[in-house]
Structure I
């Protein structure tokens, strides 16, 4: 392979690695943000669940206070039965006591249902608490991993930028500027492999005579369609195997 072409391939390899690192440096913080949002959301959902159970517990205590108050009223009414002089008043008092006892019985049933519901909620709360802790642990582990990856990538980016400067210094100025122009127009890839008469950058079939000239490597050629600098894949692979 031509030395200038080999240098360009080396440069493109470094550039592509730099682009991947920069893309990861953009993507990974977004993943961290999603992790943080996910943890906050799960904490909020758990907090809402606990609040629902706590609210039901407060309602139960309030109903128990109501029940105690009503039971005290019934007891007071029953104590007044012996003071009543007429049968009519006595029967009216009995009816009132009966109605209050019926209401209290309903309150007792409601309190029992609430106790059962609270018990079920507290059991579910324990399960959700364990699930939340496991989720948070996994998320924090991944978050720490991302922070480590970003640290490694920061150091690697510095190394690759230094490597790029070194490789670029060995390339003739006009050729380097040509490379940069094509790279800017072609999503970071200024070179494309040609294999079996086809440009693998744009998948255009190259004219046979053009491809034959390309095989000779007498000069640099660009794809007539995508205008990337071409190298022959078979030749580059054979060159890589040379001692």
Structure II
């Protein structure tokens, strides 16, 4: 097996297979069975579980027929009850949820190694519209990482001396928000404990070369003052490996 191609994309809100169709995903025909696309949270797969939704089932069927792997990071608009029920396997040096032959979910706080590159993952984020949602139906409190998950992430980062190559998250540290112009200058930053955790990792001297995230429904790409690549994705793609 040669080197694995890994690309990332932003929120799909239930339409992962549509995003990854040949008409939209221009790398489709270059992808091999071992290659991977990561959806950086708010993938929306099985959002209405355990209810049966025909449109959702059709989307899942198309997803299972893709000729490459799909890794799903969790966001705030994802069914965390469904995610918690998936069987857990070991893959690329970390734990993953396994949904189908080619569909896996990334776990908070894991460090995976692909093509010799260390990839730290930490999903989750706050729903600013949760007051209009119903717990257990279209909103789950597990959208915010727990203290246990935060400590597990710290434990894994310490094992790697706080040095990774790539970071994949759904939202981003609060310190990125103004820097990357993710909101208008006059807008206030909505408190998100997930961002607080991510800022903590940075202050603990997390070293990385590239950080990819979604959540904000904007496209933004900068290099910070340490020449690190920071990118917010929406309906676009970025080649990571």
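Each value in this text was obtained by applying a stated rule to the coordinates, not by laboratory testing. All values derive from a computational prediction rather than experimental measurement. Cβ atoms are built from the backbone, for glycine too; each structure is taken alone.
Out of I, II, which one gives 130, 37, 31 for Cα extents along the principal axes in Å as computed from the coordinates?
The read-out comes from structure I.
Match the computed value -6000 of helix-only ellipticity at 222 nm (-39500 (n - 2.57) for each DSSP H run of 4 or more, over all residues; to 500) to one of the structures I, II, and report its label.
Comparing all candidates, it corresponds to II.
Determine which structure produced the value 22 for relative contact order in percent (Cα under 8 Å, 6 or more apart), calculated from the coordinates; the candidates are I, II.
II
Match the computed value 4.2 of distance in nm of label points 7 Å out along Cα→Cβ at positions 105 and 185 to one of the structures I, II, and report its label.
Label of the source structure: II.
Assign the value 3.8, calculated as distance in nm of label points 7 Å out along Cα→Cβ at positions 81 and 121, to the correct structure from I, II.
I
Looking at structures I, II, which one was Cα extents along the principal axes in Å, for residues 17-96 alone calculated from, given that it came out as 103, 15, 8?
I
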